[in-house]
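Participant: Following this line, the structures themselves.
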Structure P
């Protein structure tokens, strides 16, 4: 999977780190994008439009919480030297919250339980990624960071394919679901929660076994929390200085285009079901195919990242996302939706993987957790905006298509800032 590596690389550690993307891929693929999101709007909420708005508000609240705690916890992880420990804490929290979705029955009486569960799981998932990403720079030198990051994203999309396929074959579409689950109470769909939780827990283990904790400062938790808050305040006040200009403008651009990506992931399956009439099995099948093209894109662009730079990789992928997204909003045919949707998927991974590698290259070694916390902050501080605007537009127009159109605006503005304000890789200030 990781190809030919130079002698200093710990192949097993690199593979284990990449495999964590495979592990946590079950949550976005099965829970927030396809199976559970679709089940919630079609089987739990009072109606699809109301369910879409409720789902959007829950994701928005989770985004605010993520924005508030990620940078501070990233600093604390740096100062305590316990990134893996913090990663384990939030991974376990995600596993427990996702497993609890089993108790969401097909009735509006369970809307609140579903929304609380998905909000807690989303916070845990995103904060865990802060500590996971901060381990990347110690696994590979700068000239390989793009590839390792891309391999991780690509493997994650493959993991999404496999997990979705198992859910589809063993439970959702099976005439007799595995374990004799009762279809009349939607057990064959609700099982996606505990199954995804088990998937995450099982495949995350290699990272905790083979990836070493980076050597660094080790303060007590209380001291680390106080200093982490102070360091974060200092970092935020100095982001405007020339030595941090590249990072500052990049984080601002990423803040905006990440809003579009987050909203697209959260509502892609809902849009497919509501606007194009896909039933749940077809949505899952589409999700499997989409993850396949996304994995191919992440692997293919990984080499472009190392050779031509993260900025060009992100700009190219965002441009493609804009063009294909506009086309998807205009088509009426389900066949065209399938074709353009699969093409769109090829550009998800490159944007995400190159954003991760950009920060890995720019972040000082002693502040990597904090910088990835700021990346999460920039991706979430206004993340409530995307789902909230989509929810408002959907309700106001009574149309999912109108709501989804707001996503393109975030892509366009983010791309504009990236091109205008973030210098090319060979000119960036280190």
Structure Q
């Protein structure tokens, strides 16, 4: 194993170098504090690797995203969301029999306990769907006391239950917000069709989802399925490292995703586009404000913490947005503003120099909007897509030979010892 020699206060130590399968390199500093008394300081963890993982690979400079080795461009539009979930969870795409079995279990566990439906009555009508979703996922643990078990079969059953039930909870959150009766899952429908059925069915009439909408939602969920050690995934790992049950760990990820700098970004894009539309669609004015250091305006949907090139998901989603709006014959002025904004930004040297390209959030909200999904549900849709990633990382973490509770250090800058007078 390669190592790097460092010298601190005349003491030399060798730190092992960890090499990844895509030629990434990391310095293992687990013995640094013990040997030297020093720690590293990395606000935001931008230069810190918290784990070794074989789930998702990202190269931000080259705009590469791969799930278990498969480029996102090959998966999107060619496999189903449930197949992608299986891939992330178990390492390979399912065989025909595995796919049938996996899909059957997801249908069987789609219903939530009847007593849980009463919980929705405790939320006010205007409760944000993310608040409802997070609370209800935590509550699932009360109905599945075996969630504390470390038995592999029980863990896999709980993973299925979460994947199956969260979409039902998400749909019920929408129905509750709009004062509509709950619609039970239909065992004849696939995962995405079932979700749309529970969201939009009339209690008296059968709902038939447009195949173009099913395809678009399937695509969106796949594009959001995992993204390496992002804020919410890291939160799931952090919470799960205490050996909290799987439902609690996933609920913590939902709470982390809620923020406007993470999962709430697609909602922020729509709100920004609405603001520009209200200002006579003067997008050029806002481009200039985004470049002004003295302005508080921020161009939402551009740039990414990891990608310094065009987000590969954004290229795929832009085409899907055009297809959906064309099929539904929607002339959305927000889409027109978005396209003009993107075109102008991509030609502006300020954005080019800083690698501020459109990200996945820039167009996803427009598709959700066209499908009739309200703005406050956008982050819920993100959570639904990100579930397989959260579950895969939680599963990988608890099975890791290096498993230990996460406990970051700090540099204390407060008062030194003081005495009461």
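What follows draws every value from the coordinates through simple rules; no lab data is involved. Nothing here was measured: the structure is a model prediction, and the numbers come from that model. Cβ atoms are built from the backbone, for glycine too; each structure is taken alone.
Participant: State the single structure among P, Q that was used to calculate Cα Rg over 2.2 N^0.38 Å, for residues 139-314 alone, giving 1.27.
Facilitator: Here the read-out was taken from Q.
Participant: Looking at structures P, Q, which one was relative contact order in percent (Cα under 8 Å, 6 or more apart) calculated from, given that it came out as 19?
Facilitator: Label of the originating structure: Q.
Participant: Taking mean count of other Cβ atoms within 10 Å over residues 27-34 as the quantity of interest, name the structure among P, Q where it is greatest.
Facilitator: Max of mean count of other Cβ atoms within 10 Å over residues 27-34: P.
Participant: To test your reading of the models, identify which of P, Q gives -16000 for helix-only ellipticity at 222 nm (-39500 (n - 2.57) for each DSSP H run of 4 or more, over all residues; to 500) when calculated.
Facilitator: The value was obtained from structure Q.
Participant: Any idea which of P, Q comes out highest on mean count of other Cβ atoms within 10 Å over residues 347-354?
Facilitator: P
Participant: Next up: Computing distance in nm of label points 7 Å out along Cα→Cβ at positions 83 and 403 for each of P, Q, which one ends up highest?
Facilitator: Looking at the calculated values, the largest one is P.
Participant: Given a value of -0.38, -0.49, -0.90, -1.21 for log10 I(q)/I(0) by the Debye sum over Cα atoms at q = 0.07, 0.08, 0.11, 0.13 Å⁻¹, point me to the structure among P, Q it was derived from.
Facilitator: Q
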